[in-house]
Structure 1
Amino acid sequence: MKEKLRGPKVEEVSVAVIQEQGDDGEPVFNVYLINHKTVALEQTLVTSTGYSTDRDVKTSTLRRLLGNVEPKSSILIEPIIKEVFGLNNEYWVSFWIKNRLYDKKFIFLPESIDPKNYVIVPIILKKGVIIG
């Protein structure tokens, strides 16, 4: 019974923090949703929040309707500032595929967004940290 309530398993979807160069030449960090699937993610909604588990710190919760995310593509969720890298940064992603609702929580743990953890992120082909 509990398995049925959990909904379908989310696979081939990830969230990445990418270090890019801003207009002024300074580094900026952006969070992307990546669809590795061969079908579109429909009516995609993302909520984001940052929080600490050992002290009373929490950011505002932001909600973004991204719409459809095409197959084998990525879409910008939001910029992220270095000051929140010490928090748990949570992205809860919900979307539809063929009249079925999927959702999954992606959490960047404190200090995980660090150059020592960078990889070349698939589809975007830039250095960053990826979960999923």
Structure 2
Amino acid sequence: MKRKKILLVDDSETILMLEQMILKDRPYDIITANDGKEGVAKAEAEKPDLILMDVVMWTMSGFEACRQIRKKEATKDIPIILVTSEAGTENIQTGFDSGCTDYISKPIKGPELLSRVEKYLAEEGSRPRNGRGEQ
């Protein structure tokens, strides 16, 4: 069975390390990117099975990165979970409008992150493009 690949995108090394620690005992290959631009490029090059992405980043926001990833044929169906402290109702709506699949608020809770990751990786081939069940 092929190992699943997860792309972590965040401009905080601390958050990237925390996410890697949460996922370390799972059978996933982890790739990281330090900003939205690099995240879009790595999504296209690596074609991960799932992307965990921050919203507030220096070169390109997670919202814009979501839009860019959704525009490309090779990456348009990859589930994207936004992981951010910007969890107000308006930001959540903007996230779904930009094409994210789901939303997790910081501070990150290990069990919640694992649950969401496992949910979207288990749904391969039949997963919705956003948390509202829409394609």
Structure 3
Amino acid sequence: MVAAVASFLVGGIWYGALFSKAWPRLHKLTPEEIESLRNQQLRGFVIFFICDLVLATVVAGLTAALNLDTALSGVMLGFWLWIGLAATQTLTLNAAAGKPAGLFWIDTSKQLVSLLLIGAIFGAWR
């Protein structure tokens, strides 16, 4: 739960404070579409948290299965999961949809920070 909350908070900072203007601009969202998203925020937050919980559960399982017991080993697990799964899949989806590179970097760097943090938490906790 702690790792899921940490990742959820990273998302709030990432898309709220850091990239709240760039992300919708790169998506070419109209003011009406942005307002529609705001009206569905609670639903989105629930989905985001469930995804963070699933991600944390998977990283916890891998940390235990690999017998990782330091923050650094957890960070390395997070990095390899990011480069091998998150970054490649995000790049594939963005390339297929013709989205700007800036969106890839915003989204995938959030994934990287979340995976590193989750990995560090579980590595240190063991």
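Computed from the coordinates by the stated procedures, all read-outs in this text should not be read as laboratory data. Treat the numbers as computed from the prediction; the structure is a model and nothing was measured.
Starting from the value 28: which structure in 1, 2, 3 was relative contact order in percent (Cα under 8 Å, 6 or more apart) calculated from? The read-out comes from structure 1. Given a value of 44, 35, 24 for Cα extents along the principal axes in Å, point me to the structure among 1, 2, 3 it was derived from. This figure was derived from 1.
Given -25000 as the derived value for helix-only ellipticity at 222 nm (-39500 (n - 2.57) for each DSSP H run of 4 or more, over all residues; to 500), which of the supplied structures 1, 2, 3 does it correspond to? This figure was derived from 3. In this comparison of 1, 2, 3, the computed figure 1.10 for Rg/Rh (Cα atoms, Kirkwood Rh), for residues 28-67 alone is attributed to 1.
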